[in-house]
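Take a look at these structures.
Readers should treat all values here as calculations from the given coordinates under stated rules, not as data from a laboratory. A quick note: this is a predicted structure, and the numbers were derived from the prediction, not measured. Cβ atoms are built from the backbone, for glycine too; each structure is taken alone.
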Structure P
Amino acid sequence: MYSANRLAGSFWFAEDDFLKIKSQAEADLKSQATQNQGKNSMRLGMYLRHQFRSLLAVRRDWTPSFDCYARLTIPMNGSVVALIGKVNEQPVYGQNFPGEASAREAGIKLDGGLTQYVIRFDFLANKAALNWIQSPLSF
């Protein structure tokens with residue numbers, strides 16, 4: 001039903017967005033831990049998956065774990081060809097996926113809003129960029 005996450009996926013977003021959202025998540029979790037006297041049940045990784053799933057509108061039937069973030073470091077003399085645009089709001093599940101109808105009726109959706117870069121590495125101008133993908137980002 002699901003395909004495996006790929007390090008060289010087509011959908012990318014700015015590292016600055018990652019760092020900003022990670023910083024907000026860390027602050028929120030620290031505040032929650034203080035309010036709950038250290039009994040914080042939500043880990044940073046889960047928090048980030050939730051935030052990025054919503055902001056990038058990554059439907060649950062596309063990837064269940066949404067646990068792979070990689071860094072594409074473009075050297076000073078390098079470039080990539082990409083389509084760039086804001087992610088639109090969309091349903092949390094695709095049609096005919098279990099739970100889709102009840103989620104739609106309840107108004108559950110993915111907000112979108114981040115800027116996304118769609119990069120095709122099979123495009124001749126981007127082939128060298130495959131070598132610029134580094135190990136997954138840590139959180």
Structure Q
Amino acid sequence: MAKAAIVYWSGSGNTRAMADAVRKGAADAGLEVDFFACAQFDGAMMPNYDAIAFGCPAMGAEQLEESEFEPMFAACEAGLAGKKIALFGSFGWGDGEWMRAWASRCLGDGAVLACEPLTCNDAPDDAALAACAALGGSLA
């Protein structure tokens with residue numbers, strides 16, 4: 001059975017709700033799923049997974065959360081080459097530039113995007129949660 005990790009940071013709970021839906025979608029697609037807050041995950045764990053979904057909301061001037069998520073993700077970048085990944089997160093302002101920049105960064109590291117990155121404005125509604133579940137399924 002293929003194994004996936006769902007790794008997220010959430011300040012308000014919006015990205016956590018998205019991560020829960022991603023986890024359910026991945027499990028429903030037949031993946032063995034491990035679920036981590038970003039403080040529980042590091043680059044040394046990358047080889048343990050066939051696919052990884054990373055979730056982080058936009059912070060400040062549309063950037064990844066800087067104190068916990070960014071350092072963890074930077075430590076994972078060396079393991080992204082050839083790795084199937086998916087990206088998701090919520091935002092409350094701007095136009096999603098942080099997600100486009102993050103996806104470009106991942107592609108530059110050689111990651112294989114399982115699907116288009118997913119953003120949600122503020123709290124995810126039922127349609128956004130269904131899209132998160134589909135994102136999780138794309139990791140299979």
Structure R
Amino acid sequence: MPNPIDFETLRGYLAESLPPSEMARVEIALRSSSQLRELLEDVRRNRADTGLHTLGAVWRRGRLTCPNRQQLGSYLLDALDPRLSEYITFHVDVIGCPFCHANVADLRGKAAQATISAQKRHQVIFESSRGLLGEGT
């Protein structure tokens with residue numbers, strides 16, 4: 001059974017410092033528990049916002065280490081310099097950046113939709129061509 005969601009877990013949630021699976025677990029729990037949402041508000045009101053202007057905090061907030069969406073698309077197409085591709089693999093798979101992970105998932109979904117759409121177009125063209133060729137023979 002997973003650990004209960006406590007004050008420290010909620011602090012990590014607000015700071016976006018939890019692993020993606022833990023962030024998802026907290027979000028699901030927050031949706032179904034008004035008591036937990038009240039505790040989250042207490043955490044939000046009482047947290048010490050120290051470090052908001054540190055280099056690390058600015059770096060994380062600005063997501064300065066995140067590749068852009070075009071780079072992530074090129075990564076999925078295996079069309080990047082190998083060093084940048086290795087970095088993106090590290091950033092998404094090892095670090096587990098939730099923003100880049102979501103972008104990669106979205107890009108994969110769009111690619112799958114495009115593939116299905118292209119297959120349907122090819123089928124329509126094939127069917128119409130087959131009819132034309134069949135009439136001429």
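Using the calculated result 1.0 for distance in nm of label points 7 Å out along Cα→Cβ at positions 65 and 89, pick out the matching structure from P, Q, R. Going label by label, the one that fits is Q. Structures P, Q, R were shown, and distance in nm of label points 7 Å out along Cα→Cβ at positions 9 and 129 at 5.7 was computed from R.
If Cα extents along the principal axes in Å comes out at 38, 31, 24 when worked out from the coordinates, which of P, Q, R was used? Don't skip to the end; give the middle numbers.
Working: P: 50, 39, 25; Q: 38, 31, 24; R: 81, 40, 26.
Considering all the candidates, the number was obtained from Q.
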